[in-house]
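*Asks:* As structure tokens, here come the structures.
Please treat every number below as a calculation from the coordinates, not as lab data. Here the structure is a predicted model, which is why all the values come from computation and not from measurement. Cβ atoms are built from the backbone, for glycine too; each structure is taken alone.
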Structure 1
Amino acid sequence: MKTLRDGELLQRFRLCRADMVDALSASERPPHPRTLRELADLQLVIMATEAAISDKSDSYFLQRFEEQAA
């Protein structure tokens, strides 16, 4: 169940990025620099979340994390 939910989240993130690229390329005018900065910040959050999901599904990573936490 957890793996299925993680897979759905990763798919949503890929779709979110694709939607952003489609929206930017559909406009005839270049995006405002502030918009690009906000999108870059959003991209960092998406990448960090994807990495956390991947780490969570890696049993070796979880084992090392738990050992360090102890």
Structure 2
Amino acid sequence: MESKKPWQSKTIVINAVLGGLSLAALFWPGAAPASEWIHSNGAVIGSVWAGLSIVLRMISKDAIQLGE
């Protein structure tokens, strides 16, 4: 079985991007509307995020290698 580095994983990259955007929306003053939307739709966002991660994991076939 082939292995790949963590930054080559679609699942990890999508989770990092979405997590970074969510974090920025909570602390950036110009993103108040996005922050309010995140707070009011937290369950939906979490469900979609989890579903996307599951689908991406099923599509991905290679194992992730953390060390050499």
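*Asks:* Looking at structures 1, 2, which one was P(r) over Cα pairs in 10 Å bins from 0, in percent calculated from, given that it came out as 19, 40, 25, 14, 2? Let's see the in-between values first.
*Replies:* Working: 1: 17, 36, 25, 15, 6, 1; 2: 19, 40, 25, 14, 2.
Clearly, the read-out refers to 2.
*Asks:* To continue, here is another question. When distance in nm of label points 7 Å out along Cα→Cβ at positions 18 and 34 is calculated for each of the structures 1, 2, which structure yields the highest value? Walk me through the intermediate numbers first.
*Replies:* Values: 1: 3.1; 2: 1.5.
By distance in nm of label points 7 Å out along Cα→Cβ at positions 18 and 34, the leading structure of 1, 2 is 1.
*Asks:* Which structure, out of 1, 2, was helix-only ellipticity at 222 nm (-39500 (n - 2.57) for each DSSP H run of 4 or more, over all residues; to 500) calculated from, if the result is -30000?
*Replies:* Answer for the origin of the read-out: 1.
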